[in-house]
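The structures considered in this document are given below.
Read-outs: derived from the displayed coordinates by stated rules, not from any lab. Computed from a predicted structure; not experimentally measured. Cβ atoms are built from the backbone, for glycine too; each structure is taken alone.
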Structure I
Amino acid sequence: MKPSKLCLWLLSPILFGCLHGIGCRLLAGPADEANEFVKEQLLKDSEMSTSEMDLMGFYVYPKDINGTQHVNWVNVVAVIQNSIEISSSGIIMIIFGMKCYKAIGNLNSKKTRSNQYQSVQTQLFTALVLQTFIPLVLMYIPSGIIIIFCLADQSFELFGRVLCVSIALYPVLDPLPNMFVINSFRNAFLSKQEKVGL
């Protein structure tokens with residue numbers, strides 16, 4: 001790999017994260033209309049005020065002083081930015097998953113490889129596919145649903161809570177495919193359970 005490509009590969013997550021953070025802060029950061037919405041909807045029975053928290057989110061159809069709704073184009077741009085980030089991340093996962101599949105197929109097609117080698121490669125690929133579905137189900141789909149509801153001017157507190165819980169579950173569930181799909185890991189895990197008496 002060329003050093004320039006390696007540098008780009010290593011710096012891309014940092015650049016992506018910085019762009020996301022700056023975009024969220026500038027486009028979906030604190031706004032007076034969003035503060036009023038939070039006061040009315042979420043903090044009406046609470047002693048907490050919006051000055052004690054830092055709000056970030058999409059409020060695409062705020063109401064002005066007269067109660068008339070209008071489109072907040074800054075938040076629309078934030079929704080578009082987040083949609084592009086989610087889509088591009090998903091596309092990158094699909095592209096490199098396909099490349100992985102082709103590379104493993106080419107490796108396994110060579111007759112010089114042993115059956116055990118081919119089996120391990122197949123297990124690793126299966127684990128990789130399952131690890132790809134975990135963020136899809138736990139993060140991409142819930143965040144996509146939230147974006148759709150924001151654009152439809154609907155607010156369901158439950159979806160925000162589901163997204164928070166599913167994101168918290170991701171690091172716990174991510175290694176499970178490796179533990180149960182790869183034979184050597186599964187056998188070691190099950191033998192440890194038997195020794196402990198579970």
Structure II
Amino acid sequence: MYLGCAFLLLLAITAILSEKVKVSVYYETHCPCSISFIKKQLYPNYFKLDGSLDVELIPYGNTKRTLLNGTTEFQCKKDVTCRAMRIHACAAQYVTTPNITLHFLNCLMDTQYTQHDIIGCATNYSFPLEDIQNCFSDGMSSALLEKFGNRTELLSSAHIPAIAFNDQYDDRTSQKARENFLVTVCSMFKIDLPSACSFINLDFSGKAA
């Protein structure tokens with residue numbers, strides 16, 4: 001009996017110590033603030049934190065949609081933005097290797113999403129482009145944009161990008177994350193700080209001092 005209790009306690013402690021912070025990023029592919037956040041804050045700090053984050057990408061941003069003859073039509077500020085949004089949606093949903101997905105999408109963020117750009121980024125990071133092609137051909141890209149649109153509209157945020165932590169959205173925390181993602185996300189760890197957070201002085205409530 002004692003061995004069984006000890007084993008369960010060990011499992012509980014292991015689960016706590018290995019707990020990741022979930023980061024959900026609501027963004028638009030051609031929004032300058034979104035590009036800046038992903039390239040300068042999310043992307044480099046994701047790798048600094050070395051597996052401590054569970055990143056969820058939700059591309060939709062300022063996209064609009066209308067229902068026409070039973071079909072949802074999406075309107076973006078630029079035609080290339082809607083195409084780029086579909087690429088991001090398919091990559092975020094169907095490629096199960098987060099590191100490769102983030103490398104690929106970060107590479108694309110400051111391009112024009114031409115075929116040359118897409119193939120170049122995919123080649124550089126061994127990204128499986130066939131998954132994107134299948135997503136486009138079977139119509140799933142529209143269904144994904146619909147799903148991400150529903151989630152973005154429920155968020156009721158006036159700012160893009162918007163950042164939620166552990167499935168909880170707060171305007172003030174999102175603003176702090178846009179300004180300094182590393183400090184903000186480090187304050188979310190409750191037990192064992194990743195080494196990238198060691199220089200940050202946290203009080204016992206988990207808030208950056």
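When FRET efficiency 1/(1 + (r/R0)^6) of positions 27 and 99 (r between Cβ atoms, R0 = 30 Å, to 0.05) is computed for each of I, II, the one that comes out at 0.95 is II. Work out the source of 2.2 here, i.e. which of I, II gives that when distance in nm of label points 7 Å out along Cα→Cβ at positions 59 and 147 is computed. Computing distance in nm of label points 7 Å out along Cα→Cβ at positions 59 and 147 on every structure in I, II gives 2.2 only for I. Structures compared: I, II; top value of mean projected area of the Cα convex hull in nm², i.e. the largest, recorded for I. A value of 13.8 for mean count of other Cβ atoms within 10 Å over residues 83-90, calculated from one of I, II, originates in structure I. Here helix-only ellipticity at 222 nm (-39500 (n - 2.57) for each DSSP H run of 4 or more, over all residues; to 500) has been calculated and equals -24000, so which of I, II was it run on? It traces back to I. Across the set I, II, distance in nm of label points 7 Å out along Cα→Cβ at positions 35 and 179 reaches its highest value in structure I.
Just checking, which of I, II has the largest value of volume of the Cα convex hull per residue in Å³, for residues 75-130 alone? Top value of volume of the Cα convex hull per residue in Å³, for residues 75-130 alone, among I, II, belongs to structure II. Looking at relative contact order in percent (Cα under 8 Å, 6 or more apart) for structures I, II, the greatest value goes to II.
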